[in-house]
Structures are given as C-alpha cells and as structure tokens.
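> Below are structures written as structure tokens.
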Structure I
Amino acid sequence: MPVTGRFALPLVAMDQLRVTDIALAAVIGVNPDERKRAQPLRLRFELELNLDLASQSDRLADAPDYAALTEAVIAHAQASQFQLLEALAGSLLSLILAFDPRIEAATVGLAKPEALSNGTVEIEMRRRR
C-alpha cells in the first residue's frame, strides 16, 4: 500500500454506493391520527465501503448485494411502528451495518412529506462501525 509523508497511514479506498428515491409507507408519528394508518415516506441510504475488489474482478460476489439490502430495508421500515423518524433511521442503520461486514459506514435519509401542512420534514443520520 502506498504511504506518503512521515507519519502517514496506508491509503485505503472508501467508496460510496447510494440507493435513492425509495417510496414506502409505514406507521410512524406521535399523533393519534398518525398511528391509525401508514404514512408515506421517502428513503435513501448510502454505504461507505471499499469497492476496489469488485471494480477489478467484475464479480457480483465481490460487491454488496444492494438489491437484497434494499428489500430488507423496505421490509423493516414497513413493519416498524416507531414514533420518531430518528428512531426508524437508527434502526435502519443498525440493520444496514449488520448486513455486510464490508460496510464501514452508512447514511440514512428519511423524509415525511405529510409531517407539515406546508413542507416536508427530512432527517439524515450517519453511523460508522
């Protein structure tokens, strides 16, 4: 591995894989009327990992299975009944980091279009191993 400078550490590639524009519905909210029906949500997530091996081998086994991960994320969100977007995002981050040991960090963005009468509430949370 290349090392530069007197106290430099080996350089390790950190790449991003993004899945965006996921529309789903989940029971989420603190108000009684929000607990009666699933609320529309927009979800996105980003994985931080080294994709160097997959880029060189061109083998699916060397890349994270983002289709399976996306299905797991959607199923988890739809089955949840959190009150807060923050709680759902934290739960999704735990799921994502446990999904594949190659994932070093993850970011989840959740938007709740009907949270306000004249705007959308969106949160973003990031966690590292």
Structure II
Amino acid sequence: MSSTSHFSAVRPNLIVSDLEQSLKLYQDLLHFNIEAIMGEPPNFALIGKDGVSISLTQHSDVYDVGDAGVNIYIDVVDVEALYEFCKSAEIEIAYDLSSHPWGMTDFTIVDRDGHKIAFGEKS
C-alpha cells in the first residue's frame, strides 16, 4: 500500500531554555529571519534563512529541553492521504490529524525509537 502524498520540506523542532536568547543567536549571529512568533508571552517561533526553517519551542511543563514534543516536522502535499495510510499501516499515531489557527493541518507519528515526527500541510 502506498500514499498519494508528496513530501516537500523538513523542519527540525528545537526545545530551547530561553526563546528570547535563542532568537538573538539565530537572528543576530546566524542572520535567520523571524517568520512567525506565537503565544503570549511568546513560546514558539519559526525562523528561516535561504529556504531552511527551524521551529523553536520554549521549554515548559509540556516541552522539556532535550525532550521535543516533535523532533521533526515534514511539510507534505495531501496530508489527509498520508494520515489515512499511516492509520491503515498501523503506524503509531501520537497526535491525530487536526487543523490549527496558524494555518496548518497536521498529525504526528512515533517511530520505533520514540521519535515524534509530524506531517503537515498548509490549510
């Protein structure tokens, strides 16, 4: 069985101890652009440079440094088809398919080593 989905990009998700300080490093020293900041106070940022994106998530009771909620985020075309394929293949689903206010529809699987991998598509 195969899926009709198409992978288009991959984005690591890093849990950081201080989002503000991490943004200074990536922005000031590595010249990444801030593409989005979410939360009040801010607890998530999407940064990018030259076609590369990195998600930064503030350490919290939910997300601990070194224990990412999602280790990798993969952009796909036809996320619903991939979700149905993963379910039919009995791949462990950590978070079911859902749409978010920031314009993404995604779901997360868990691989055999416990890595959480999210697959998402712009809604």
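What follows is calculated from the coordinates using simple rules that are stated; it is not laboratory data. These numbers were taken from a predicted model, which means no experiment stands behind them.
> Can you tell which of I, II yields 2, 10, 19, 20, 15, 11, 8, 6, 4, 3, 1, 0, 0 when P(r) over Cα pairs in 5 Å bins from 0, in percent is derived from it?
Numbers: I: 2, 10, 19, 20, 15, 11, 8, 6, 4, 3, 1, 0, 0; II: 2, 11, 19, 23, 19, 14, 8, 3, 1, 0.
Considering all the candidates, the number was obtained from I.
> To which of I, II does the computed value -3500 (helix-only ellipticity at 222 nm (-39500 (n - 2.57) for each DSSP H run of 4 or more, over all residues; to 500)) belong?
II
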